[in-house]
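Visitor: Each structure below appears as structure tokens.
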Structure 1
Amino acid sequence: MIRQANIQDLNSIMKVIQEAQHRMKQSGMTQWQNNYPNSTIIDKDIQEHAVYVYEIDQEIVGTMSVFSFDPVYETIEGTWLNNNTYKVIHRIAISDAYKNQKLAETMIQFVFDHFKIRDIRIDTHPKNSPMISSLIRQGFKMCGIIHVTTDTDSKRYAYHKHI
């Protein structure tokens, strides 16, 4: 079940994020290695009603933040598929116990269905091959490169899916 997160979920969300951070570090990625995202950021996202969690047997096994806009996406080295209204998914993570079970794909489909939208934009680190593979498998198109301000290694591949 996917539902909106509340403040009582913060510790469980952070556990999932910390597992993802560890996997990224083990893979040689710099993404999420500089105390990002941290509990302050996730708390703010929860207060803005932007965090959704994936629960299995009352355990949080996945998390994502969903927004209606990201100013970073205004500058892209490339071209988005269109200029339609879109949702942005950030900070998507799956717990170690549930990786490789396509939960991220279920979560992304939830965003299309729940918000009744036709466009999602998402970005990821060039070395995040599990996420890149997942996005391609789901029909996302790589549209170019954006640069984030949360990391010294700022280059991110920008993906867009229109249904």
Structure 2
Amino acid sequence: MTQKTNAVRLLDQLQISYELREYEVDVHDLTAESVAAKVGLPAEQVFKTLVARGDRKGICMAVIPGDSEVNLKSLATATGDRKMHLVAMKELLGLTGYIRGGVTAFAGRKDYPVYVDETIELFEFVSVSAGTRGLQILLTPQDYLRVTKGTIAPIADVR
């Protein structure tokens, strides 16, 4: 029996259909590429959630494909900030309620603005963290954007 995370409970409450995929966690390799291989999807279809801080608007979440890096200048443009930086790993739990490798953009400690890379619309479904290491949620981009109130923007650069 798969555990019910707050993210999964929220999807149930909103009656959004999804699929859960469990995978073996390697604490020494929490990369999205590794997770993608374990859940049987290409890395560009597994979206990772990064937490950033802007100089004007404060905290936001950047959701980008697993094979990409966030473009902080593009993210700043999308948010209305002049400068943007990723928050330190030690701040993640306090800000979001999640730890590295388990950050998701919904059902967190606080609802932050969410910016999602435009490539999300290329897929029939995407995979995102379920709010804990070892569990991914597969759902449609439309449902993901609706739940997160996400704003689409070109914020990722392929590595």
Structure 3
Amino acid sequence: MNVKSVLLWGFAATLALTTLSSGSRGLGVSRMDLPFMLGTMVTPNRDRAKAYGFFMHFMNGWILASIYALYFEAWKRATWWLGTGLGFVHALFVLVTLLPFLPAFHPRMVSDYAGPEPTRQLEPPGFLALNYGRGTPLATTIAHLVYGGILGTFYRFLP
């Protein structure tokens, strides 16, 4: 695996994904703020949560870029359409499995089955993250397609 390529293009892809997600929030397409959701897992301080979550989101982006690179290496090719396909599978997993499961281990998120408590402040995403707006699944999918497309287009194999 080409670690330099993963670091460079994983950063670029995560930056694009985060920008698209933030843009969709700013435009009112979605209310989901994943860096904030991640940050509130480690701190109750809402101001620090964004900073911690942003760092955690970029670490996750690099880890996932490594996984994408492993697939590219196994397939002995990296193309925009392979990366975009992986991005679609990634988005589907996030929307259908990961986000609905988040209340089970997030210390400050309300459960789908119980009301809010003093230490639980966040609304659960729900299936396809629809609790954060009807546009959330589309915005999340597009952001992940771009993430995968960047990695597939620019990942370079070691000579």
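Nothing in this text is a laboratory measurement; each read-out follows from the coordinates by a stated rule. Fair warning: this is a prediction, and the values are worked out from it, not measured in the lab. Cβ atoms are built from the backbone, for glycine too; each structure is taken alone.
Visitor: Comparing relative contact order in percent (Cα under 8 Å, 6 or more apart) across 1, 2, 3, which structure shows the greatest value?
Guide: Details: 1: 23; 2: 28; 3: 35.
Answer by largest value of relative contact order in percent (Cα under 8 Å, 6 or more apart): 3.
Visitor: Upon calculation of Cα extents along the principal axes in Å from the atomic coordinates, which of the structures 1, 2, 3 produces 40, 36, 29? Could you put the intermediate results ahead of the total?
Guide: On the way: 1: 40, 36, 29; 2: 46, 32, 30; 3: 56, 28, 28.
Checking each candidate, the match is 1.
Visitor: 1, 2, 3: which one has helix-only ellipticity at 222 nm (-39500 (n - 2.57) for each DSSP H run of 4 or more, over all residues; to 500), as calculated, at -6000?
Guide: Details: 1: -9000; 2: -6000; 3: -20000.
That value comes from structure 2.
Visitor: Tell me which of 1, 2, 3 gives 1.6 when you compute distance in nm of label points 7 Å out along Cα→Cβ at positions 6 and 38.
Guide: Working: 1: 2.7; 2: 2.2; 3: 1.6.
Only structure 3 yields this read-out.
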